[in-house]
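J.: Take a look at the structures below.
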Structure 1
Amino acid sequence: MGEVERLFVDNPERSVEMADRTVSDLLDERNLVADAAQTDEETERNLGVLFPQVAEDYREARRVRARVIARSAGGSAEEDAGGGAEATEEIREAIRRYRSVYERLLEG
């Protein structure tokens, strides 16, 4: 997760993608993803059963990631309107949540 945080400075949007991939790889390694066709909701449910304290952080981080992707696909109108700092802070919070999920999964 250290690489994710270093990347954040130069490319916050890319860092949230990397954080998601890192956590997804750990979920797969821990057999919390039954198969590649499993939906995000199924993964969240499985995580919630085994690690209830982690599920909310994972769900919120994924929600922010989805908004980042939507903003990226739609252009940067929000940043042009002065929302860039808010978007960056939102990504920072998602990274913090991904880190929390990652650390708790490693402990458990």
Structure 2
Amino acid sequence: MIEIYHNPRCRKSRAALQYLRDNYSQFKIIEYLKEPLDSISFGKLLKKLGKRPSEMMRTNESIYKSEYKGKEFSDAQWIKIMVGNPKLIKRPIVVKDDEAIWADPSDLLISFLD
């Protein structure tokens, strides 16, 4: 099953979702701002991505700049911060089986899903 962690307000996330709609009949949309991840689920997602939390941080968000920029945190602390502030998670994330990709740009989906 293909899953997309999606934010409808994000242009890149909408592009990835459109790619899925155009090419796949079955997939699950997870609007992670409405259905927040818990720390364990986000940790598992990071493992599928092969990324550390800091690599999936949206550093242009105002909350990042005002609260976290320049500060040192452990991976577990970053996960907790990102789960508490899901706007900080880069998007879209697409999962297929035990692998995931940060689909920016959405063209990355072609090689990942095919």
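J.: I have -26500 for helix-only ellipticity at 222 nm (-39500 (n - 2.57) for each DSSP H run of 4 or more, over all residues; to 500), calculated from one of the structures 1, 2. Which structure is it?
T.: Values: 1: -26500; 2: -10500.
Derived from 1, not from the others.
J.: Given that distance in nm of label points 7 Å out along Cα→Cβ at positions 10 and 98, derived from a single structure, equals 2.6, which label among 1, 2 identifies that structure? Walk me through the numbers before you get to the answer.
T.: Details: 1: 1.6; 2: 2.6.
Checking each candidate, the match is 2.
Taken together, the values in this text are just the output of simple stated rules run on the coordinates, not laboratory data. Bear in mind that the values here come from a model prediction, so they are computed numbers and not experimental data. Cβ atoms are built from the backbone, for glycine too; each structure is taken alone.
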